[in-house]
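Dropping the structures in below, format is C-alpha cells.
Read the figures in this text as sums done on the coordinates, not as results from a lab. Because the structure is a prediction, the values reported are computed rather than measured. Cβ atoms are built from the backbone, for glycine too; each structure is taken alone.
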Structure P
Amino acid sequence: MGEQSMKILIAGCGIGGLAAALSLYEAGFRDLSLVEAAPAVRPYGAGVNLQPNAVRELAALGLYEEIAARSATIGRLGYHNHLGQTVWHERRGLAAGHRHPQLAVHRGELLTVLAEAVTRRLGPGAIRTDAKVTGFERAGEGRLRVRLAHRRGGTAKEGVTGSTTGAGLLIGADGIRSAVRATLYPREGAPPASGTVVWRGITRVRPFLGGDSMVVMGDGRWKVVVYPLAGTPGTDGLVPVNWAASRAAAPGEPVDGATRPVPRSAFAPHFDTWALGDLRLREVLAGPDPVVQFPLIDRDPLPRWSFGRVTLLGDSAHAMAPMGSNATTQAIVDARALAHALARDPDAGRDPERALLAYDRERRPAMNRLALMSRAKGPEAVIDLACERAPDGFGRIGEVIDRSELVALTRSYARAGHFDARAANLPSPYSTRASAPAPAAAPAPGVVPA
C-alpha cells in the first residue's frame with residue numbers, strides 16, 4: 001500500500017490502541033499519534049489469553065517470536081466442578097490442529113512488546129502520555145477538534161488543564177469507560193453491574209497438569225480460573241500462574257460494585273479443599289494481603305460504532321465478560337480489521353466514512369453476539385449446568401449432560417469468536433503486506449472426549 005496522508009488520532013494506549021497503530025502503519029498511514037491518559041505506558045495487569053486468530057494477526061505484524069518468548073503455550077482446557085470432576089476437556093491451539101498456538105501472557109509483557117514496536121516503527125513521538133481524550137466535535141469539512149485533559153505536574157492533585165488537537169480520524173480505544181463512546185452515546189451511563197465480584201492475582205507455583213493446562217472450576221456460585229504465564233520454570237522450579245476467583249451474588253443479595261483492597265480471607269478459604277490432580281487451589285491462592293476486589297462489568301451491545309470520522313474498537317466498542325477469554329483477542333482483530341478496511345478503500349485518505357462503516361458492518365454484529373454469549377457465561381456455562389443437575393457430583397458426565405449439548409455450548413462460542421480451527425487456520429484476511437510465516441502445525445487429534 002502507498003502512504004496515506006490523513007491524520008489519525010488513537011485514544012488509548014492499551015492492547016487495542018497499540019495494535020491499531022501498528023496495523024495502520026503497516027497499511028501505509030504515517031500521520032499517526034496515540035494519546036494516553038496515564039503519565040506513562042506502564043506494564044500492569046494480570047494474565048490474558050491470545051486465541052489462535054489473534055496470534056495469527058500478531059504474526060502478520062512480525063511480533064510472534066517476541067510475544068511467544070514471553071508466554072505460555074496452552075494445549076489443554078478443562079471445565080470441572082468443585083469436586084474436581086471433569087465436565088468438559090479439550091485440546092487447544094497447536095494441540096487441536098491450529099496453525100498458531102493459544103498463548104497465555106502477562107498483559108504487561110504484551111503491552112511492552114506492542115509499545116516498543118510502536119516506538120521503533122512510528123518514532124518516539126508517536127505516543128503522548130498524560131493526555132486524556134474527553135470529547136470531540138466536528139470542525140468544518142473533513143476535520144475533528146478533539147478535546148484533551150492534562151494533569152498539572154502529572155497528578156490530579158495539582159489540577160487539570162485542557163487543550164485541543166485536530167484529526168481527520170478519531171479511533172476510540174479508550175476502554176470500558178470510553179470518553180469517545182460517551183460522546184457518541186451521551187445517555188448510556190455507567191457500565192451495568194453483573195452481580196459478580198472478582199479477585200485476581202499471580203502466584204509462583206510448581207507446574208501443574210503437564211504445564212500447558214488452563215483450568216476452570218466452579219460450584220455454581222464460586223469459580224476459579226487458573227493458567228500458567230510461562231512455559232519454562234525459573235531456577236526455583238516455579239512458574240508464574242494467573243488466577244481469577246469470583247463469586248456471584250445470591251438472589252436478593254446487595255451487589256457491592258466498589259473496587260477495593262481486601263484480605264485473602266474474604267474469598268480464599270472457600271477454595272481450600274478444591275484440587276485437580278497436582279493442582280492445589282490453596283497453594284495457588286496463597287500470598288500476602290491485600291488483594292484487589294472489583295466488580296465484573298461489561299457493556300450493552302451498540303447499534304453502531306462508526307459515525308463520520310469517528311469509530312470505536314476493543315472494550316470501547318464491545319467490553320465483554322471474561323468468560324471465554326476473548327476480550328484481548330477481539331481487540332487485536334478489531335485493530336487489524338479497521339486498518340484493512342481503510343487500506344482497501346481508495347477514498348479513505350480523503351473521506352474515511354465509507355471504510356469505517358465497512359469495518360462496522362464486518363465486526364459489530366459478531367462482537368455483539370459474542371458479548372451477549374460471554375454475559376451468559378459463554379462455554380463456562382457447562383459448569384453451572386452440571387452443578388445445577390448434579391450438585392453432589394456425578395459418576396459419568398454423560399449421565400448429567402448429553403455430549404451433544406456440551407459440544408453445542410463450547411463449539412458455538414469458538415465459532416462466534418472466529419477462533420475455531422476452520423476460521424483461524426485461514427491466512428489472515430487483514431494483511432496489507434505479506435504475512436510472517438506461521439509456526440509449524442501439530443497433528444490434529446481434535447477434542448478429547450469428556
Structure Q
Amino acid sequence: MYGGYSYLDYKYVPDKENDFIVLFWARGSISIEKIAEAIAAESSVGSWTKLKTMNDIVWTHYRARVFDIKKVDGKSGFIKIAYPLEHFDIKDIPQFQASVLGNIFGLKELEELYVFDISFPVGYQRQFTGPVLGLDGIRKLAGTLKSRRPHIGTIVKPKVGLTAKEWARVAYDAYSGGLDLVKDDENLVDQDFCKWKDRLHETVKSIEKAGGETNQNHLYSSNITDKYSRMVERVEYLNEMGLQRHVIVMLDTYVLGISALQEILEITKKYKFATHGHRAGFAAANRGNFGINFQVYEKFYRLLGIDQLHIGTGIGKMEGSPLMIKRYHDIADQFKLDEKLYLGSLEMEFAPGINPMLSIASGGVNASMIDALIALHGKDTNIQAGAGVHGHPGGTKKGAMSMRQAVDAVMKGIPAKEYAKTHPELAAALRTWKYISPAGVIRELEYAQKNREKLTQVALKKGRWKMNL
C-alpha cells in the first residue's frame with residue numbers, strides 16, 4: 001500500500017501488444033514492496049496520500065501494476081512493473097520519459113534505483129520506421145554486402161586541434177590504408193580551427209583520391225551535432241552536394257536529447273542519408289547508484305532510425321563486460337531478444353520493419369584485439385580504432401593497414417600471428433600492443449550459455465553489484 005492504494009498485482013499477465021514492461025533494481029530505507037509501490041504510484045496515477053479525485057476509470061485503465069518482485073533482501077530487489085499503452089501519448093517520447101524515467105529517481109526513500117531495461121509493446125513500436133538503411137544498407141554503401149567482412153574505421157586524432165587540411169590528410173592516409181570509414185570525434189563539429197564545411201570538402205577530396213587507389217567506396221561520418229536549426233542547415237547542404245554515397249550523418253545521440261534526435265532523423269530520412277550514433281555522455285546515467293542502462297537508449301535509437309551505433313567493445317578502454325556488450329549487439333541487429341535476468345535484460349521482439357543497426361565497436365582498440373572483437377561481435381560490426389591506427393609505429397597509413405590485415409586474416413581463417421609473418425604492418429602492431437586471444441571471450445560466452453540459471457541465481461542472491469555488467 002502506498003498513498004492509500006495498492007499497486008501490487010502478482011496475478012497480472014502483461015499484454016505484449018499493449019503493455020510496457022520495465023525492469024528496475026532498487027534499494028531503500030523501506031521494504032522492497034513499498035519501494036515498488038512508490039515507484040508505480042509516482043510514475044503513473046498516484047501520490048503520497050489518498051486522492052479525492054481518483055476514480056474507477058483512472059485506476060482501471062491508467063495505473064501501473066507491480067506484477068513481479070524478486071527480493072535480494074527485505075529492502076532491495078528486482079521489480080517488474082507493467083504500464084498500459086493508453087497511459088501515454090504514444091507520439092511523445094519525452095512524456096514517456098517523464099513518467100517512467102522521471103520523478104521516481106528523486107524519491108527520498110530510495111538509496112539506489114536503476115532502470116535495467118524496458119520491453120516496448122508491439123502496439124507502440126508500429127508508429128516507428130526504424131533505420132532506413134540499417135546494417136545491410138551501410139554494407140551496400142561500403143561494398144561489403146556479399147563478403148560480409150567486418151567494417152574497419154578510425155577516428156582522426158588528436159580529437160581536436162587539426163586544421164581542415166591536416167584532418168583530411170590524416171583521413172586520406174587512413175583510407176589509402178584500406179579503412180572503410182573515417183569519422184569526426186564526438187567533440188569536433190565547427191570550431192574556428194577546423195570549420196565543418198572546410199573539413200567536409202577536404203575530406204571528400206581525400207575520399208575521391210583514395211578511392212581511385214583502393215577501388216573502395218570510402219565513407220565519412222560527419223558530426224553535425226548542434227542546435228536543431230543548424231543541424232537542418234547541414235543536412236540540407238549535404239543533400240545539395242549530393243553526398244549520400246560517401247557521407248554518413250553523425251549525431252551525439254545522448255547529449256542531443258530524444259526530441260531533437262527524433263526531429264533531425266526525420267530530416268536525414270527525407271534526404272536518404274545514413275546516420276551514425278555516438279553515445280557520448282550516456283555513462284553519466286549508467287554507472288552510479290541511480291541510473292538507466294544503455295539498453296533503454298539503444299532500443300529508442302533503433303526505433304527512431306539510427307543506422308549505425310556505438311555500443312562499446314567488451315575488450316577496449318570503455319566500461320562494459322563482454323556479456324553486456326554482446327547483449328547490446330543483439331539489441332542492435334536481432335529481432336527476438338530472450339530474457340536474461342543476470343544481465344538485467346527483458347524479453348522483447350522488434351516489430352517487422354524495424355531494420356537492424358550496424359554495431360560499432362570503438363574505444364581503446366588496435367589490431368591486436370581484432371580476433372577477440374570478432375569472436376564477441378561477429379562479422380556484422382564496424383571496428384573502429386583511433387589511437388590504435390594513429391599510434392602505430394609506422395604512422396596512420398600503416399596503422400590502417402594493420403587493422404585491415406587483421407580483419408583479412410580472420411576472413412581467411414589464418415591466425416593473426418601467422419598472418420603477421422608476411423604482413424609487416426600487422427607484425428608491428430602485435431609487437432607494440434599485447435595480442436588479445438579470443439579464447440577468453442569464447443570461454444565467457446560459452447559459460448554464460450551453459451550456466452544461465454546459475455548466473456541468474458547469483459544476481460537474485462547478491463543483487464546488481466555482483467552482476468557481470
Comparing P, Q on distance in nm of label points 7 Å out along Cα→Cβ at positions 15 and 343, the highest sits with Q
The value 17.6 for mean count of other Cβ atoms within 10 Å over residues 191-198, derived from one of P, Q, belongs to structure P
The value 14.6 for mean count of other Cβ atoms within 10 Å over residues 39-46, derived from one of P, Q, belongs to structure P
Matching 32 (percent of Cα pairs over 26 Å apart, for residues 207-366 alone, computed) against labels P, Q points to structure Q
The highest value of Cα Rg over 2.2 N^0.38 Å among the shown structures P, Q is in Q
Value -12000, calculated as helix-only ellipticity at 222 nm (-39500 (n - 2.57) for each DSSP H run of 4 or more, over all residues; to 500) from one of P, Q, is from structure Q
Candidates P, Q; FRET efficiency 1/(1 + (r/R0)^6) of positions 167 and 271 (r between Cβ atoms, R0 = 25 Å, to 0.05) computed = 0.00; producing structure is P
The highest value of distance in nm of label points 7 Å out along Cα→Cβ at positions 7 and 335 among the shown structures P, Q is in Q
Computing distance in nm of label points 7 Å out along Cα→Cβ at positions 223 and 383 for each of P, Q, the value 0.6 comes from structure P
The highest value of relative contact order in percent (Cα under 8 Å, 6 or more apart) among the shown structures P, Q is in P
